[in-house]
Structure formats: structure tokens, C-alpha cells
Structure I
Amino acid sequence: MKRIVLVSNTSWSMIKFRLGVMKAMVEAGYEVVVIAPRDKHSDDFREIGCHYIELSMDNKGSNIFKDLRMVYKLQKAYKLLSPDLIFHYTIKPNIYGSFAAKIAGKKSIAVITGLGYTFIHDNITAKIAKRLYKFSLKYAQKVWFINIEDKNKFILEDLVPEKMMDLLPSEGINVETFAPIEMKRQDNIFRFILIARLLWDKGVGEYVKAAKELKKRYQNIEFQLVGFIDAQNPKAISKKQVEDWEAKGYINYLGPTDDVKPFIAGADCVVLPSYREGVSMILMEAASMQKPIIASNVPGCRDLVNHNVSGYLCGMQDYHDLISKMEKMLHLTHKQRKQMGKEARKFMVEEYNEKLIIKKYLHTIKEVTWDEGKNKFVLKRKRRV
């Protein structure tokens, strides 16, 4: 049985974005091990037949000694596990995990799930990140990108040899899980919703400005906001700010959630005026659930919207344009919005179906790995690195 190791900066992200991939690997006969920091989703891996190893990681910090210690822990784990292939996700596993895999003599694939807004600026943080990427990713067998802009950015910056690069068209969406849900409405209120981490870079500020203006023009309209407040992130929106918006009647904050489906189902249009994404999962989920969407014309969003067909694109950080697109959505008939939603789902089924992504993973595993004979190592259920 071949052993595949997946490494990320949170257990939550593995369950949220790669549940179908992990299940498919287990069903295909692979032994799957997930290495990630512990959170409330860590125990979920056992339920789908995966092993879990806890990893201490300072996600937000830049202490080089802590990061070097992580390299040591990972290479030690890789030597012990002797995996046939390792997949790394998010910046620190991509950088330090790829280097650790090289030290341990193991094959790895780095999956660039998004560069973040900071990366594209010419500041010291971006310069350090680029140098670290260029140093570490040369040790990976392949480097996958989930949007073409990020791939082109790496080519332009000469961070990875182009022959190592490949494009994964998103993390994929389970179109059966995120199917349309008919909701019976008891009122005549039109509901917009933004579901995201409460960061300024997600365009929450523009959304609230648009809500403030549109509430002056229209009566039966509601602007919902769902997501957790990431207090440790420098771009986080404070709880006090959200409470102030609510008190003024601009938005209705519904809190964080682990299940977005009922919130999407209850809305008339899903909005994401983000400044940049890897590939937006919430837009894929909304489109798959047959909802029209409004998103900013930026990497990770624009590829998911057929402008004027499945939704509308607006300018980044341009709340006036966002207002314009929201008004266009409001002025559509129910039948026209329903047709937009159908086009959105059709696009997801044909282009972003999780089954296509799973096929890519399984093909690559066969292509990259080799049979070293039966591995006699028996993984213990609980282990910490």
C-alpha cells in the first residue's frame, strides 16, 4: 500500500477544501496521512479513513528559529513515515515542507493555493517570500497553481522553472453536496450575502459602503454578512466595527459558520468584492447551488463568473461599480435571476467539478510515485511532531 502525506497550516482547510480528494485517495487504496496543527476538525480525519499527525506551526509569525524547527520536525516525520509522495499546501508547508522533503529524500508536490494580496506588493515581506519560494520549490517534483495569474506571476518573477509548473483548475466543488435548495420565502425582502473571513482584503468595506447607499434607495433589501473575525490577521475587521455597522442598520451580521449551505440557499445573490483569491471556494459553492453572483474582477474570482451570464464582475475596491452591479441584479426579473443561477451551476458542473480535480490527483500520484515494495511501517493513531 502506497502512503501519501498531505501537509497544511490548518486541519480545517484540509476538511473544507480537500475532503473529496482525501476520500478518493483512501478509496483508491492509498494510506493517507495528514500533518497539520490541531483544531476542532482534526478528529474528522479518522472518520474518513486517514491518519492524523499534529504539527506545531506559527502560521502568522516570522521567527526563523521556529520555522527551522518546523523543518527539522517535518524531515524527521518524513523519514519515519517514508511516504511515496507528499503534497504541501499554503505558504509555510510549501516553503519549509518542500525543503524538509528534500532533506528526507522524499518526493513532494507544492500546491500554491493563493499568493495573498501582500505578495504582489513590492515590500520587504513580499521580497523575503519570493526568495524563500525560489530556494525551496526547486526541490519539489511539481508545483501546482490553482489560478493562471499566480502561475504567470511565478514565471515573471522566475521563481520556479516553467517545466515544473502545472495548473489545477481550483480545489474543485462537490456539485452533489452543493446542489440547489428551494427555500420558501415568507417575505418580499431581497437578500445579498457576503460570506468570508472578516478582512478588509475581502472587500467587506466596499460591501458595507454599497449597503449604506442602496438602503437609502430601496426599501425591501437586506445585506447579510457571515464569517469569523480573524483577530490575529493584520487586515482583520474588529468586532467593534462590525457591531457599529449593525447598530447603524447597514448590515445584518450572522456570525461564523461551518455550514454555508443554508445561508447561500436563503440569499438571492452572493457577493464577494475581494481584492484577490486563489480560487474562491464560496463563489464555487454559491454558483453550484444555482445562485447568481457578483464578484470583483480579480484573480481567483473572475474565472468563476461568466459576466452578464451567470453574474456580474465589478472593479476592485470600487464600491460605486459594486453598487451599479447590485442595482442591475435588483432590476432583473425573478425569471432572469433564476436563469443566471442555472448558468452558474452549469459552469461549475462542466468546468470545476471536484471529480475532475480528483482524477488529476490520482493520475499524478501514479505518474510520480514508484513501487518500493511492501512498507512494513505501522502508523500509530496519535503522534505529535
Structure II
Amino acid sequence: MHSTPSFRTIPLRLIFLNLLSFSGVGVGIGLTQHFYDVRQGVSGFKSFCNIAQTMNCDRVAASPFAEVFGGFPISSFAVGWFLTVFILSLIAYNPFWRRETVRACFLISGIGILISIPYFLIMKFQLQTYCLLCLVLDALSLASCMVAFALKPEGIKKHPLNPTQWKTMGGILASSLFLSVLGLTSLKGASIQAPDLTELVNSVLNSPTLSMQSEAGLPSIGPYEAPITVVEFSDFQCPYCKIGALALNSTMNRYPNKIRVIFRNFPLDHSCNSLSPQTVHPQACQAAKAALCAHEAGKFDLAYQELFENQTLLFSTGGLFKILQDAHLTENAAPKCLESSLTQASIDRDIEEAKRLGVTSTPTFFINGHKMEGAYPTSAWTILMDRLLNQ
């Protein structure tokens, strides 16, 4: 009669397989959270794994290749995959199950490697950028497969498969995938339903097409020849403007080189905006001037991101200076630029353009001349971009 094995009889390789698969579950959950944050436009302008032009997790997460049917992220399936290996490797502590569970772990890890190959090729050739966390998952799959192989899974010719145990393990795989994919949808925030999104998009596209000023001298992000031009009237101290900017940033990651954003200032501060009847955001004018000075120094992209990313600092004394200091925008002629009449004149031109276009609130966007007021969710931007690109 077999006795229950003690901890000492458990192979160290099996314990290592536990750790690898558990790590895969953790990384997969983090990647799924990142996917939903990017799609909801709440991930910030740059995640920690945006290391370089060719290592950009946000762009990969925003791309259509990061999801499968129903809009579920691929990473949530990876969580279920690793969770299955983790559970089976724990069951393998039992010697009566060890042969079949080691076989299953080797098979599942091997399939995981095969599935990851086409996605790696998509990142390399289609997106031309890599996701660091995705590569970590690939490495964990490879390591898990190698460790499972080192446990010497026996061939079916020597020992036929145990149908009862394989049926149970198949149930574990199905349950793990089901619970992971559906359970991780809780990481997704509330969103507008599809019919309402379509109505929102239709209201934008059915609005009159207005002529826009888009000369090269204005602060902008994205290629000049992009098929879609978004003119953004915004206030750096406006919370809804930050939400709108993050959603737009996520959209630009999803459609690389397809969108050019032209930024126009509309600070809700009467000291520099005659169209604002009162001062709602007392630091908005200074923030607008700082962004224009950064533009003169060729650092508008950085200032745009830093000002919105650290928006709460604008409500504290010395907050604007700290933002500029962190962004290395306080050197050289920056202090003089903030007080320059030319900087105020640039804001005045933005205000005059806003008056001509009927802008009364922030954020207000003009997408190829169509007016859109308010911070629309990323899902609405996606429908809007698809409609415009397919025209």
C-alpha cells in the first residue's frame, strides 16, 4: 500500500514548476489589468514597461491583436493556462497522479509556446514593437515546459493514458479558463453600452464639418500627413480634460501614425481667457504658458504628458514649478518665456479660434472638423476612428 509522500519526497523540479506557473498567473493578471486600463483610457500616458520605441506595452495592449472574440484579452486566457499548470503541479505531489499530471503539464506548456510564436511574430513584423510583460509570459512558458520535460514525462507506449484522470484534468483546464476569463472582467471599469456609443458617434459625424487652422507652427503630436486630424481645446487643470487626453492617447496607440493631434489652449481662467467669465482653475493660464514654452523648446510632448499626468500638483503651491522641474523644462529661457507677451499672444490666438468655432467648455475636440464636446470613452473613439478610416 502506498503512503502519502512527505515533503522531502517531492522533486525540487516539481516545486520549481509550481513557482513558475504561479508567477505566470501573477504576470497574466497584471497584463490583463494593464489591458483594461489602456482600453478604458486610465493607464496614464506611459506605463512602466514603455522603455523605448520598440518596447511599448501600451501600444501592444491597444492593438486589435491583444484581444480575441468578445473583446476578451488574450492575457486572461494565459492566466487560465498557467493556473491549470499550477493546480496540476500541486496535484502531482500525490504519487498516484504524478505520471499523468507531469504529462499534462508538459503538454499544456508546450502548447503555450506554440501559441506564443505567432503573437511574437505579430509584435516583431506587424506592430514593430514588443510588450515586456508578454515576453515575460513567453519566457515562463518556455521555462515551465523545460522543467516539465526534466521531470521525465513517460511515453504513452510504456504507460497508456489514464482516461479517468485525463477527464478530470480536462475539467480543471476548462474551469480554470472559464473562471480566469470571466473573473478578470471585474478589472474592467464601467463602460457605456454599444447602442449609446453608436448614438454618440453618429451625433459627432452628423455635425457640420468646420474649417480648422492646422498650420505647422501649432503644438502637435503625431505625423503631419496623418489621415485624421484632431484639434483639442483643453485646460491642463481640468480633470475631465485629463480623462479626455488619456482616452485620446490610448486611441493613438491603437492607431499608430493615423492620428495627428493639434493642441489649442482654452484655460478656464479669466486672467488670460476673456471667454471664461470667472477663474475656475487659477493655475490654468500658467500651465498653458508652460506648455507653449515647452513647444518652443521642442519638448511639447513631454510637457503635455507631465502636466496632465501630475495634474493634482497644479492645485498646490509651487506645483507647476515642480512639474516643469521634473520634466527638465526650467532651464535656459523658460522663466522669461512664461512672462513673455508673445506667449500670451499665442494663447489669445487660441482663444479667438475657440470663439470662432463656438467652444464654450473643455475638453472640446474637432475630429476632421467634426465637433465633439466632453471626455468620450476610448471605446467611442475606436468606433469613431474606424468609421473615419473606412470612409
Structure III
Amino acid sequence: MVYVMDYSHAPKRDLLCIDVKSFFASVECVERGLNPLETHLVVMSNADRAGGLVLAASPKMKKEFGIRTGSRRFELPNDSRIIIAPPRMKYYLKMNAAIQEIFLRFVPDEYYMAYSIDESFLDVTGSHALFGTTTEIARTIQETIYKELGLFVTVGIGDNMLLAKLAMDNEAKKKIQGLAEWRYSDVQEKLWKISKITDFWGIGNKMAKRLQRLGIFSVYDLSQAPDTLLKKELGVIGLELKQHTHGLDYSRINEQYVPAEKSYGKSQILERDYHNAAEVIIVIQETAEEIAMRLRTAGVDTSTVTLFVGYSKYSILRGFRHQMKIQPTNASYVIKQTLLQIFLEVLCKRACAFNCSNLWYYYSKKRITAELV
């Protein structure tokens, strides 16, 4: 027997989740008088180096060459059509402000929420008298942004923020018109049929592996899993995820809702291989400072510090992930010292294992991630 939620008391509003297609790359295309959907362009830092990092790629670059955010300079094909643009963050922020100004023509401030620099939520429930149906509002916003800024946006429509986001990520981005609508009535036919469980909002690779150990391999499996099993193995987060697989989300934009975070993390892909431990320590310190600031801004402390270090593909060693329990804190100096302690202890152990005073002879650094729980 299939278990289906009762939606009679579920909140039902008209939410839009709006994403600017390949934002940085599209802005650079428009600046050059080019069509963002037909141009081969990447935004890249340090393009003069083989390890130069792609920060954004136009849809054509993704589709034809498989070049995405995180790709390297040496991975770009030798093609005269490809334009390499240096990043201009101030200009991107200016364009973001212009997009926000358009959004605020359709909703008041309290019904607008920026999710990231290229993604936003709008609650248009109270805007129908002025601008028409939810679909009409979505199309008008698409047309206005294209007419005034030359940018293409995709829009997901839903009864809540979750459904709007899932509609945008899993359907709107794949359609020519860039528009999709997911309501409670669509849960079984659309939400439960999301092909990969990691395509579901809030489920990453780590959570997917935990679910697989419980015999849960799809969104549908999770929607039918026993509450007792989820609570025992995953805690409250397991029950929340099950609610989400039924399309339920009680957050509201005008309540200034901020999703509760179990962890605060910072990941950084380095532009080159690092051979000097002192250079890596500087990166770790900068990472610790940024995360500590986020903790203080949120008014929370951390009791567990985790450090992940990845290695160059040319290394003979594998990366490592270690964590350490500490007294709850959000102090920068404590978090810095803890991360450095983890790093230096692992460095020492590996140097001893190789009977070598300079472990860096054997490997190069490529990626650093710090996570606080």
C-alpha cells in the first residue's frame, strides 16, 4: 500500500524559484553583445596558467565540451570559438542588483528572498490582482529580465519553496521555455520520479550513502520508509527528509526563515598544486576565519571541527578527513588552532610512515575543505 500525505492542512501559496542561466558567463556574453545561449564562453581566473579555474561556463560550453565550474584551463579544447573572460565580481553584483530591482516590482521586500547570487525566491500570492496568474507573473518576469538585461532565467512554480525549487532544478532547466510547475497534486508523478536521489534538494552524496545502507535508493523509497527506522538511524533530519519527499515545507519568506544548518562549511579548490606546508597553513587559517565569522553572524557555536585535504591527481597518497571534538565556541583563534593541529598531526604521522622529513616531496595539495558541526 502506498503511503500518501494528507495535504488538507498543508500551507499552499504561490512561490517562484528563479535562476539566471549560467549567470557570470551570461553576463559576459551580454556585455559583448552575444547571445548567452549560443556563445562558447567561460569565465576563468588565472587563464594564463594551465591550472586556471573555470568559475562559470555558458550553456554551449557545458553541452558541447563538458566544461563546467571547476574545470581547468588545460581541459579546454583548442577551439577558436571559445571566449575566455576574466572574472568581474563587482560587475556581477551590479547586474544582480538590477535583477533584484525587477523582482521587487512584482513583490514587496518581505516576499523576496535571495538564495544565492543567481537564485531567488518570490512569494507572489498577493500579486495576482496586479499582475495576473502565477504563470503569467513568471512569464512576465522572464520577458522583463530578457528585454532589459538580455539574460535568460528559469522559473519553478510551487505551493511552497521546496516544490518551487524542485520544479526549477528538475524540470524548468530542461525545458525550452524554462518554466515548470509542481503542486501537491504532482508529488507522485513528478517528485517521486526524480531519477537520482542526489537530485533532491538537501540530499548530497554523504546522505545518499547513509540512506543506501538502510535500503533506500530513490526518492520514492524514502517517502515510504518507516518513521521509526528514519528516526533511529538519522534522527530528526530523517523525518524531515521524509516530509520533504511528500512535498511538505512549512517555511515562509515573510517570516525571514533561514534553514537550520547542521554544519557550516567552506570548500576551496586551489589554483595549483601546493608543495609547501606553510602555504597550505595560510589557506587553512583563511578558511577558519571565514567559517568562524559565519558562526558568529548566526549566533551559534561549534563542538566539532573537521578538516578534509585532497591531493593532486599526480600524488601517490590519498586525501584525508579528520575531525576533533572541542568545547563549544565560535572564536576564530580556537578554530584556527584546532584545524592546524589536525593538519600538522596528520602531516607528522605520514612523514614518519615514509621515514621522510619532508612529506611534501611525495605529494601536492589540491583541495581544502573545513566543516564545523
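Taken together, the values in this text are just the output of simple stated rules run on the coordinates, not laboratory data. For clarity, every value in this text was computed on a predicted model and none was experimentally measured.
Here Rg/Rh (Cα atoms, Kirkwood Rh), for residues 25-152 alone was calculated and came to 1.03; which of the structures I, II, III was it taken from? The structure behind it is II. A value of 23.0, 75 was derived for Rg and Dmax of the Cα atoms in Å; which structure in I, II, III was it taken from? Answer by label: III.
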